[in-house]
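Multiple structures follow.
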Structure P
Amino acid sequence: MQSFEWADPPSQSSFPVAKAGYPFIVAAAFATTITALLGLTVPAIFFLAVTAFVCLFFRDPDRIIPTDKGAVVAPADGKILCVKREDAPPLLDGPSVKVSVFMSLFNVHVNRVPFGGKVTRVAYTPGRFYAADREKASRANENNAVSIELETGQRLCVVQVAGLIARRILCRLSPGDPVARGERFGIICFGSRVDLYLPLDTQVRVRPGDKVRAGTSVIGYLP
């Protein structure tokens, strides 16, 4: 029987929202209030809809994390774009298996650690803002790469990639930080992708088109 655990303490709210969303929610709610007080019905309804959308976008639901030995969990909610060999992965030496997850505007955008270990490098790279579902976005777009060393000495890399609309990547990790499988580590604002680079001998359990949930869906198993 599969077992699960909490990577982060459960929220005390029935509708958890990521802290990164607070300024956007407050701004949208303020605009709603002002237009309503001025009697501007149509603008008030518009800003009310915007407020609801922003709250939905920044939702941050609690997730229970599978504890199966060697299980690598999805770093993001969304659709698997590709599963392929990558000969020159970022921050890693030697070829890896690349698994890409595309997040639409309607997916949860909070990112989670795919496997426990220690952060060895964090590298931010400015770039373009191509549509995140295009392959060239992986290298050309603004991105933030995090490499994690596992207890076995293996390394993996997770890369937050900005998209066509996304203009802000947040990551709380620094080199030397210990991380647990499934814990929250960052967010990308407004549509994006996350690329995951795994050891070649990983038993990948997903394929293009599959839908995954961050922290809960198993991407594959390390040997």
Structure Q
Amino acid sequence: MWTDPRRAAVLPVVALVVAALAMPAVPAAAQCRPASERTGEVGCWIIAREPLGRLTAPTVFWHLHTFASRAEAEAEKGPRGTVIEALGSVWLSTIAAPGWRPRRGIRVAEIGPLEVEPARSYTAQYMEGIFDPGATTEVHHHPGPEAVYTMAGAICFETPHGTLRAGAGRAVVLPAGRLHTLTATGTAQRRSIALVVHESGRPWRLASSDWIPRGRCKE
């Protein structure tokens, strides 16, 4: 039987499209939304936004301490400190030099260095992220450094330079402008606190189509 060669060339392409449509969709992480719009536990929720003013040093650190109550945390809050409630705990989150500590509270982590541009004005945005394994973000970057501290589960950042992974009790830091996707990996629900120190007056998150991930976080 004779077959039109033009039709024969089209058939493999159609088969590939059908196969791609038949593949299960990868769950995508929703855009971060204000905590006031929260309707459930799972998602990315903006829990605080704090102006930091002009930063004079080229690097700062993110200090995390927990307290028994919000009142105790408020009493220990210093400059560039923010009290947040996330993942079932009360946190004092502070942007400061290395070695900073309040008089009380339980020290959880000192994360950094976070590289910034001296003399520029910055804002700290804090988020709570709770995602099931496999959830991922779109490609984006930030006009300032990003840090994520994971309490449970595991995360993986894929960037044009490779991957960065962290499990419970670990942190990951990305420099300003670094294109990336973030994926919840492993088998347990990912529960993290995230910080973006971004230039004031600019959007904290910028989408991009300049790079296509290779899915390395699933390898």
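Here, each number is a calculation from the coordinates, and none is a lab measurement. What you see is a predicted model, and the numbers here were worked out from it, not measured in a lab. Cβ atoms are built from the backbone, for glycine too; each structure is taken alone.
Taking 1.01 as the value of Rg/Rh (Cα atoms, Kirkwood Rh) derived from one of the structures shown (P, Q), identify that structure.
Source structure: P.
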Assuming 25 is relative contact order in percent (Cα under 8 Å, 6 or more apart) as calculated from a single structure, say which of P, Q it is. P
Using the calculated result 0.65 for FRET efficiency 1/(1 + (r/R0)^6) of positions 80 and 176 (r between Cβ atoms, R0 = 35 Å, to 0.05), pick out the matching structure from P, Q. P
Computed 12.1, 41 for Rg and Dmax of the Cα atoms in Å, for residues 120-191 alone - originating structure among P, Q: Q
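Where is distance in nm of label points 7 Å out along Cα→Cβ at positions 32 and 144 largest, in which of P, Q? Walk me through the numbers before you get to the answer.
Working: P: 2.7; Q: 1.0.
Largest calculated value belongs to P.
State the single structure among P, Q that was used to calculate Cα extents along the principal axes in Å, for residues 40-103 alone, giving 60, 29, 19. Display every interim value, and only then the final one.
Working: P: 60, 29, 19; Q: 39, 27, 17.
Matching structure: P.
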